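Below: a set of structures, written as structure tokens.
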Structure P
Amino acid sequence: MQLARAMLLILALFGVPLAISIATHTPAAASWQTASRDPTGLAPNPALVREPVIQVYAAPTFGWRGAFAVHSWIIVKREGASAYVRYDVVRWGGPPHVRRDFAAPDGQWFSARPELLVDRRGDGVEALIDQVEAAVESYPHNGSYRTWPGPNSNTFIAHIGRNVPELQLDLPANAIGKDYRTIGEAIGRAPSGTGIQASLYGVLGVIAAPEEGLEINLLGLSLGVDFARPALRLPGLGRIGIRGAAAPVGGERAHK
């Protein structure tokens with residue numbers, strides 16, 4: 001009886017937020033052909049900002065999948081550079097799946113406006129760009145892609161976060177694929193590069209880290225609590241709770 005109640009509780013904790021996300025989700029575009037990838041203005045104009053910049057974005061995936069997950073990517077600009085370099089993992093046309101400048105640096109993801117997850121500028125960022133580009137080169141799944149449970153675009157950004165912990169990257173709970181780890185690397189750093197994660201191919205796992213807090217992964221869905229900046233981490237809905245400051249200061253991130 002207690003086991004049955006526990007199972008019902010687990011189903012409710014994972015199922016209710018996901019059901020709310022499905023019920024409230026409206027696709028941003030009706031078709032690939034009409035979907036926009038126009039710039040949003042979230043990235044500072046490189047003609048006006050000479051300092052180095054790193055930004056990480058996440059936007060709902062196209063169509064009905066946006067009720068479940070986001071697509072994430074990273075952009076970098078070196079000091080004095082006149083343009084950004086964008087890195088994504090994209091299924092279409094691959095392998096290799098790591099793409100450079102697939103779309104506008106801060107563009108809509110097929111009409112879905114992205115959220116800015118990390119905004120680092122100024123002192124020390126040039127060295128971080130070196131680390132980011134090394135992590136891009138070392139991504140171990142460039143030859144394979146699976147929407148669920150990974151490896152996918154979020155697996156790629158989580159790989160960068162683990163290798164560049166100074167980014168203080170906190171991917172949302174609905175970044176399905178961020179927890180993908182093969183059996184040979186089942187235990188290691190959390191996607192933020194802090195704390196610890198144990199995960200079997202992104203279908204069963206746990207995270208305990210300063211950035212993510214405590215998070216449980218079941219069948220690719222994540223549920224957890226962030227204690228440092230109180231918030232819930234919910235399947236489908238992502239992060240619900242307190243955020244940090246909205247504007248970057250020097251090398252600090254824009255918000256949590």
Structure Q
Amino acid sequence: MVEEFSRKGATVVAAARSEDKLSNLKSKLQAEGFEIFPFTTDVTNENDCKNLINSTVARFGKIDVLINNAGISMRALFDDVDLDVIKKVMDVNFWGTVYCSKFALPYLLKSNGSLVGVSSIAGYKGLPGRTGYSASKFAMQGLLEVIRIENMKKGLHVLIACPGFTTSNIRNTALAADGSQQGETPRDEDKMMSAAEVAHHISLAVHRRKRTLILTTQGKATVLLSKFLPKFLDKMVYNHLAKEQNSPFK
């Protein structure tokens with residue numbers, strides 16, 4: 001999304017924990033003639049999030065779009081998982097969104113800007129083996145829905161974007177039951193929507209000020225079936241995820 005928004009003319013402040021990855025991203029975009037402003041940030045740290053927002057406003061005077069995209073996943077049965085794993089997932093996915101949105105909100109209201117949360121189809125349908133992840137995305141969506149309603153007369157745009165399975169590093173870094181990184185993806189990444197394509201859809205949704213964005217045919221079908229055939233969908237989701245490599249359930 002940093003690349004997508006930069007190429008569309010946005011001034012991008014990119015926040016992440018890894019200084020090396022931020023530096024590499026900056027170099028890549030500079031080679032294409034774009035300038036981004038990297039800011040080392042751990043979204044689980046409230047002060048880091050406050051500094052990110054304050055530093056952005058101090059430099060540029062405003063914020064037009066905030067995209068909450070930091071995310072971590074997990075894969076383990078609830079019966080087996082260490083509670084620290086669920087807490088870590090919630091700290092990144094939910095509390096990171098809370099902190100950044102809270103500090104950015106006054107500036108987004110001034111600019112009639114866009115508050116974006118990159119959620120997941122897992123925020124509509126609980127996915128077995130991913131209790132913490134689904135819980136965090138349900139929580140994120142509830143938070144953003146309330147912010148939207150509270151500010152519906154103030155010109156704030158809130159977008160909840162829900163990609164389906166997307167080619168990214170999130171499955172490789174997903175946490176196992178003991179908190180260690182999974183290390184490899186259990187899915188066929190070649191059959192998924194690319195991160196670049198997801199970013200393009202999200203940028204269009206921001207431009208058009210859409211409320212929700214649900215991506216992939218499988219994702220749209222899941223949301224639809226969850227409304228009308230929830231029991232049938234439970235079985236479908238179970239059977240589908242049970243086929244994953246080294247699935248924690250069968």
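Taken together, the values in this text are just the output of simple stated rules run on the coordinates, not laboratory data. The shown structure was predicted, so the numbers you read here are calculated from the model rather than taken from an experiment. Cβ atoms are built from the backbone, for glycine too; each structure is taken alone.
General observations
- When percent of Cα pairs over 23 Å apart, for residues 74-225 alone is calculated for each of structures P, Q, structure Q comes out greatest.
- For 10.1, 28 (Rg and Dmax of the Cα atoms in Å, for residues 146-201 alone, calculated) the corresponding structure among P, Q: P
- When distance in nm of label points 7 Å out along Cα→Cβ at positions 82 and 162 is computed for each of P, Q, the largest belongs to: P
- Ranked by mean count of other Cβ atoms within 10 Å over residues 2-9, structures P, Q are topped by Q, which has the highest value.
- Parent structure of the calculated result 3.1, given that distance in nm of label points 7 Å out along Cα→Cβ at positions 42 and 114 is the read-out and P, Q the choices: Q
- Which of P, Q yields -6000 [helix-only ellipticity at 222 nm (-39500 (n - 2.57) for each DSSP H run of 4 or more, over all residues; to 500), calculated]: P
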